[in-house]
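What follows is calculated from the coordinates using simple rules that are stated; it is not laboratory data. Bear in mind that the values here come from a model prediction, so they are computed numbers and not experimental data. Cβ atoms are built from the backbone, for glycine too; each structure is taken alone.
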Structure 1
Amino acid sequence: LLWDALGAPAPVWAHLPVIVNEKRQKLSKRRDKVALEDYLAEGYLPSAMVNYLMLLGWGPSDNVEVRPFAELEKLFRLEDVNKASAFFDVKKLSAFNGDYVRALSPQEFADACRPWLSGEAAPWQEAAFDEAVWQTVAPYAQTRITVLSEITNYVDWLFLDSPPDDEASWA
């Protein structure tokens, strides 16, 4: 009635599936990490997050999951959305992110890691960081990480006088 009174066409309404956590409970801002800013601060790429979110409760008919948003947008059909709850799987999101990280050019990767290589996020003194060394090892590190914040674990030994021992890595 409101739309008729306004002389506007009524919108098409649709219900999307509820997103649940690993315990199959609705995601909750009090209990679960749900803010996109938290994921970005951890080093998830926006394009990977968008790709992953597009696939919650829906999937393209050809089962190719990692693809540009423009392709997903063209393939999306509301009638193909599942009625069942969609599981937010952080491990799968990390795998998607790793694919997107590896798809970056070496320079894009080096630039994207910059927030974790300088300032308070870096475990070394600013003066200890060697840009030439970083540019040399960046392409190798790019093949190993899934989330950008992991970068310091892979390169700290290059810039610290005595890198911390990680007993878990010897197990």
Structure 2
Amino acid sequence: MAKKKSDNGKKDDSNTEKADVPAIPNEKWDITLVLDEITQEIEIIDVEKLFSAYLTVRRKFFDDLLSRITGIKHYTVGKGIDKVIGVDGEDWTKNPWVLIMARDVKDGAVFWLLFKREQNLSGTLVGVGPSEFLGALVRLFPEDVEARNEYIKKILIWLTIEPGKWQNIGVFIPNWF
């Protein structure tokens, strides 16, 4: 790593070369969760710019996930989404949302996936979080948008077929349902 001299002649430890990693977008969804009477606010990064589009997920994924949840104690499903504020600053709460929150057993990595359910019961992935997860994904595939999409698709498959991979998984819908 190259070091540069600052204006005062001393070495500066900051990088002179920037990695060719795309910046994490500033567009965020603000989600308020109420779980067990505890309110938590999280930010989920909008994925359109980093994935070149919103990813559509078939109804079968949601059906498979919900059937997998039954009988596995570290999978939870229930109401919990209290408020959704979109990247446009508008209140999107009265939409059919699904929020998946998971923690990997191996490394403890946490990720969140925010889907808007469609009339045909497919879902549109609109956001991913936390920013540390998305940052790791971008560093893993800095130039390859398709590889990012494929990695997310693999995670969706793992959620439904590998329950032992996860320390816990929560699937939450709006409280107004």
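Which of 1, 2 yields 28 for relative contact order in percent (Cα under 8 Å, 6 or more apart), as computed?
For relative contact order in percent (Cα under 8 Å, 6 or more apart), the value 28 is produced by structure 2.
Tell me which of 1, 2 gives 3.3 when you compute distance in nm of label points 7 Å out along Cα→Cβ at positions 31 and 63.
1
Among 1, 2, considering only distance in nm of label points 7 Å out along Cα→Cβ at positions 71 and 95, which has the greatest calculated value?
2
Here distance in nm of label points 7 Å out along Cα→Cβ at positions 23 and 111 was calculated and came to 4.2; which of the structures 1, 2 was it taken from?
1
Thinking only about Cα Rg over 2.2 N^0.38 Å, which of 1, 2 has the largest value?
Going through 1, 2 one by one, Cα Rg over 2.2 N^0.38 Å is largest in 1.
A value of -12000 was computed for helix-only ellipticity at 222 nm (-39500 (n - 2.57) for each DSSP H run of 4 or more, over all residues; to 500); which of 1, 2 is the source structure?
The read-out was computed on structure 1.
Distance in nm of label points 7 Å out along Cα→Cβ at positions 55 and 79 computed as 2.5: which structure among 1, 2?
Source structure for this number: 1.
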